[in-house]
Each structure stands twice: as C-alpha cells, then as structure tokens.
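A.B. asks: The structures come next, written out as structure tokens.
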Structure 1
Amino acid sequence: MFGYFLEVSNSNLSYVPDHYIRKQTLVNAERFVTEDIKKYESLILSSVEKIHALEADLFNDICKQLASFAEILFDIAKSVAIIDVLMTFAEVAKRYAYTKPILSENDQMDITDGRHPVVERNLPTGSFVANDTYIDNKNDQVVILTGPNMAGKSTYIRQIALIVLIAQIGSFVPAKNAAIGIVDRIFSRMGLQDDITRGQSTFMVEMIETAEILNQATSKSLVILDEIGRGTSTYDGLAIAKAVAEYIHDNPLLGCKTLFATHYHELTTLSDDLLRVKNYTVAVTENKENIVFLRKVIKGIADQSYGVHVARLAGFPKKVTERANEILKLLNANILVNKETVIPVVENHMKIGLEGKQLPLLDLDTDIIDELMKIDTFNLSPLETANIVYQLQLKWKQKHGMRNLKKDLDGNII
C-alpha cells in the first residue's frame, strides 16, 4: 500500500469511526484512509509534480537565456584556461629553476644541464644528475647510446623528447640553457607491450611502431628509440637495429635527429662508416664487485651491460649470479662457438648433490683457457701454432673422456 494512511492496532479497532475506509489488513493491525486524507494526498503529490515541472521550466528558460551568451562564455572559458596554463608554466618555472628556451627554424638542438621534469620531482632535491645534449642533422644526427642496465639511458632520451615538447608548447624547460630547432613531430618507440586482442606479439607491436616511424618521420622530426630488436633472437634483433639506424642515416627523405639507446654494442661500429653517427655512453665506476651508476652521459662506448650485477640487485640467489658470471666469462672468451658446444651434455648435470649443491652446467676448463691465452701466435710458425692447438685439443678430449674429436670432410678437427 502506498500513500498516506492511519494504522490502528487490532486491540483498538472498536474505536474506529464509521467514515474510515479500510485499505489494508495486517497481522496485528488495520490501515485506513479518509476522504480528507485522500484529498490532501492528492494535493501533496500533485504539488511535487508541479514543483518538478516548474524547476524544469525555469532551467530551460535559463539555458535559453545563456545560449545567447554562449560565444562570450566559451571565450571566457578559453581565456581562463589559457591563464591557468600560463600561471602553471610560470609557477613551475620559478619553483624548479626552468630556463627560457631559444626556438629557431634550424636543425640544431643544444641543451645544457637538461633534466627529466618528472623523474627529478620524485628524487630528493638536487640529486638528479643533469646532462648535456647536442644533436643536429649535419654532423651529429644519430646518437647511439650504450650503457649498463639501470644506468639511465631511457630516462635520458625521454627527457630530451619532453624538453622539446614543453618548449614548443610555450613553457620554460628544465635545463640551464636550451637552443632548440623546431620539430614537426616527435616519434617514440619504447617499452614492451603486446596486443592480445589483435593477436600481435610484443615483437610484432615493436616492429609495427618502428615501421610507422620509418614511413612517417621527416628530416624535421625527432625520433627516440629504445632497445629496438630485443623482442627476437640476438642476431635477428641486431640485424634489424642496425638496418634501422642505417636507414635513418642514409635516407635523404628521412635523416632526422635520432637518439638510439641499445645494448647491442655492435651498433657502435656504425660510427666508423656513417659520418653522422656518434657514440655516447652512460658513465659508471666499478668498486670491487659492485658498480656505481654515475648517470652522466659522455662520449664513448660501454664495454659491458652489467646485467648480472642488476640481477644481483634484484635479489637473485647468490649461486645464480655466480653461475651467470662464469657463463658470461666463457661467452666473452668465445669458448662457446656453436650450438653443439654451448651447453655440453654430461651425465647428472642437473642432479643435486648430497650437500644440496647443483653441479655446474659447464666446466670452466680454466687451465686450458690459460694455456690458450698464453700462445704467442706472432712469434710462432703456423706449424708450431697448429701443434700447440692440437695438444690442447687432445688435453680437452682426455679431460672430458671423449674418444674421437669430430672431423670435417677435409679431415680437419672441428
């Protein structure tokens, strides 16, 4: 039952007047209405409806009146928004020591003590390491940036793109000085992500985005690339990364300013053949078994990526990182030369010993390696060198219990 009513308990029903109209019976009571209640209920309900209708009419009238001022109001809103943005630019520039950039139509970009506007705000005041940047289309067009993991390569190339972006929207920039040639577009290929809904793998997404850059960038564009090719095998990735860098450098319709962060140290050799390719690295210093990230971008080439060190920082078990270092030394010594010898199979390789220690996956053969490294090939005849190498091969064969070394069709030991 809805509306207004009078409820009378069963014990008092005898007192109900005759003009009460019964509307509902409950277990312990009866509900009644009267003609007066029905009349006032109707008045109240109709009043509510009239109130809603009146409110709607008033609102529509106000909207009609405001519509005639819509153009003025939009102009006011736009002006307030512009003032809000400019006030924010001014406040940020003053609070965080931004500088006024010099914009020009040339192709040069010269930034002194540039900083990442977001990262520096999440660090203690003054702890962010600022870096210089110079890049142009004539001499320093493609920057190959190498360096250890976690050294700050991605942060550095991102900060350059952000400085250019906020300079071109009219803001001061986080730097000591900045002279920036205006760019038409900023292209970025960074991060790892897939698109399951479209059936695209991480590598496919990476290749699609890279293709868009190669097909759409112009000589006035700024391109930042981070780890192109890492989503596939080492050689495929290296081949793609090198081809991309060469294309950006050589294509007369492209030739744009490019910052290319990579762990493919082989790309640093591009500077030997391509005039506008320059090598930079993020400096580190070694302290016994640890390294210290200096976060400073300097000219040069990184000698290694310190990936095992980063794994140790991430909390890898000590035995895993020690084993990784052992394998890394073998790889760097070019001992693992083909698929058959990358991980020699020996009995019980992966079994756990009584002391709970895992047997080594590879024997280091350090004695043989030491002898091999001591060979003075410049002062030995080819025959003497061949004999020494043959003796080392025999020693290795005896150590590993191999009956016969493999030979190729010409009888050479392989």
Structure 2
Amino acid sequence: MAAPNDRRRLLLGALLPLALGPSARAAPAAPASVPAPERAGAALAPWQPGWLDIHHIATGRGNATLVMLPDGTSMLIDAGASFNEPEVSVAPRPNASRRPGEWMGRYVRRHLGRAGLEGLDYLLTTHLHPDHTGDADAATPLAPDGAFRLSGVTDVAAQIAIGTVVDRGYPDYDFPARIAAPFADNYRAFIADRRKAGLRVEAFRVGSNEQFAGRAHRATASSFEVRNIAANGVVWTGTGSATRQLFPPLETLARADWPSENACSAAIRIASGRFRYFTAGDLTSYTHDGALPWHDVLGPAARAAGPVSVATADHHGMFDGLNPEVVRTLRPRAWVIPSWHIAHPDMLQLERMFSERLYPGPRAVFATTVMRENLLANGRLTRKLHSHDGHVVVRVAPDGESFYVAVTDNGAEDDKIKLVTEQFMV
C-alpha cells in the first residue's frame, strides 16, 4: 500500500488525462478523459463524464449554484437578483450591462454547452426571497407573453429550458403564511405560467433521494445521490426516507414566533463516492438566545447530513447561520460563503469556520464576493480566506475520493482561472 504522501501524489494525478471505466447505468460509450490540468491564467476545462462539478456563481446580487452531476444531469440551485443599493453591495459582476439573471443564464448555457449538454434538468428554489429568486418591480421588463417579469429565476428560464422546477412552497405557497410582495407575486406568476404550459413543477419532498434522479445523459460508472434533507421545518431522520417535524403547530404559537421564510429553506446533500456536499439556502440556527429552540433547523439538518467534504455557509455567513454545533457537525474540508452584501460574512461566523477548537485539521474558506469595507473591518479573519471574489468551482474526481477548487474570474465570461487548489482528500 502506498504511503499517505505517495497516495496524495497519486491522487494529484487525477488532474491529468486518464480514462473512465464503462458505465453501469447507460449504454456503452467511449471513455472520457478527466478535465485537463488546471492552472492559473488558463480557461477552466469543460466538465467531463464521471466528474461532479459544483459552480457557485458570483454575480454580486444573489445565490446561484450550477451542479453538473457525473452522468451529465444538471441542476441549478437558486438564481437570485437583489435590488440592493451600491452602498451596501459589491458592484454587479461582470458589470451592470445585463441583469444578474441574464448573466446567470449565460453562465449556465456556456458550461452546459461546452460539455455538449442542452437544457437544465432541474431548478431548485430553496425559498422565496429576492436574492434567491429575483426581485421585481414595475420597471422590471415583462416576459414576451406578459405573464411575469424577468429577474433571477425567470431570466434564466427565458434563456434555457428547465425540465422540472422544485420548490419548498408549491402548490399553495401559504406556509407559514403567504408572502405579499412583488417578488413573490412574480415567482408565483412564473409557476402558474409553467403549469398552464404543461411544464413540470413539484413540491420539495424531504427525505427523498429520488426527486433529483440522474437522467443518464452520459455513460459513467460513478455513483451519486441527491438527498433532500430539510424544508418547512421537516427534517430527514437519516433512515430510509423517514422524516420528523421540528415546528410546533402554528396555532400554538404567537404570530411573532412563527418560523421565517429563511427557516423554511430547502436543504440538500449531494454525494459522489465518499464525497459529500451540503447546502441549505438561508437555513438558520439562531434561537433568540434559547427562547425558541425549534428555530434552529440548520442544526438538525446538519446532523442528518454531516459530516461532509464541502459546505456552504448558509444565510451568506450572517450572524444567525452557523452556530458552533453546526460547524462541529459538518466539519468540511472546504467552506463556500455565498456573499456580496456589506454584512457578508459576519466576523463570528468566520471565527467558527476557521476554529480548530470546533474541529481539528486544515480547511479552506472561499467567498464569492466580499465588499472592501467588510474585508477591512474583519481583516484579522478575512485575510485567511483562500479567495474573496470569483466563481467558486468544486470539482470532484470520478471515484469520489478527492476534489479540488478552482476560482474563476467573475469580471468577464472567459472562465479564466484565478486560483486552483491542490487535491483535497475526502
């Protein structure tokens, strides 16, 4: 058996061309090489069959994550487009000549196209907030049929066909209460238009590992799974597809104590071999200093999912996201902070992500975009970030035993690599 350092060097060879075995899931196909060796200054290599790619898209206006599964199945998690003022948000990336959703749609089309794939198989909307679905007002342009306005999710859908939309509120969007706001009205109008056209929309099914099933677009021997962990206060138990409810009956609570939209966010875990990835929208763990313990949904979700290899710092690394137990439970080798606002990330959240008191060993922390003011105010910790501006792309080897992270330029559409890490062992 190879010594640990020798094994590490062997796995670094995963960056070099080699062949994948025949698929056990689809018709025989010519084996594909892995992505070419990545280096700073070069363009990111296209996805290849067998690999799991997770792109955290950095537009400076909201969350969006493109997932390309080992068999070519594609999934977009959120497509946010907030209307935050420039005083509290980074400048739009690449620039303000297009809407954030347009840039996201172009990013998705570009990377699917370079891999020879067409259309998105799935869109997961974790919850109804503008920085995850797209903001809208009277000045937002209408779709060609006038049924809804183009922003975020709807901008992406205008550019690329989506097989199935999944969200935590369908079909009624009234738990715990119906959101009365232009952005929510616009999203519901988009869903109604899809239904009218006979297109698929589904409610997120907690506990399922079949809702985001592979579509077998490419032959691969790599095994993978998307497990639905939590939504609406319901959390997977870790056994079969069984779930449990965390929220008390609403009628037993004061209206001020009802769960927030963030607390209802959908959470998933993606697995490929031994690799695990966890993301949960804006799920939070804050209990109002112990007064409302059931407001901590992120903790139970983390226990159901973890430990993992890579995790997002949910709710953008804000004060109410990662409590110590969540960090201790997930204990990832790499954190990704979906950030762009002046408050992203919070200093205590950074302290916890970097803390070896909570879990031992090295870890890398990446942020999609961080404002200069935040970098200065939290400099003791932000200087430890691997990256604080750029698309953060996680690439998992076909055997699921290692991964690396490439950060690409979000100021242009050439996918130029700014930074590439070593291979991290799972």
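Every read-out reported here was derived from the displayed coordinates using simple, explicitly stated rules and does not represent laboratory data. Remember, it's a predicted structure, so these values are computed and weren't measured experimentally. Cβ atoms are built from the backbone, for glycine too; each structure is taken alone.
A.B. asks: 22.4 is what came out when mean count of other Cβ atoms within 10 Å over residues 147-154 was calculated for one structure; which of 1, 2 is it?
C.D. replies: On the way: 1: 22.4; 2: 27.0.
The correct label is 1.
A.B. asks: With relative contact order in percent (Cα under 8 Å, 6 or more apart) as the yardstick, tell me which of 1, 2 scores highest.
C.D. replies: 2
A.B. asks: A value of 0.85 was derived for FRET efficiency 1/(1 + (r/R0)^6) of positions 131 and 395 (r between Cβ atoms, R0 = 35 Å, to 0.05); which structure in 1, 2 was it taken from?
C.D. replies: 2
A.B. asks: Something else now. By the measure distance in nm of label points 7 Å out along Cα→Cβ at positions 59 and 91, tell me the structure among 1, 2 with the highest figure.
C.D. replies: 1
A.B. asks: As an exercise: helix-only ellipticity at 222 nm (-39500 (n - 2.57) for each DSSP H run of 4 or more, over all residues; to 500), calculated from one structure in 1, 2, equals -12500. Which structure is it?
C.D. replies: Source structure for this number: 1.
A.B. asks: Compute mean projected area of the Cα convex hull in nm² for each of 1, 2 and report the one that scores greatest.
C.D. replies: If we compare mean projected area of the Cα convex hull in nm² over 1, 2, the biggest value is for 1.
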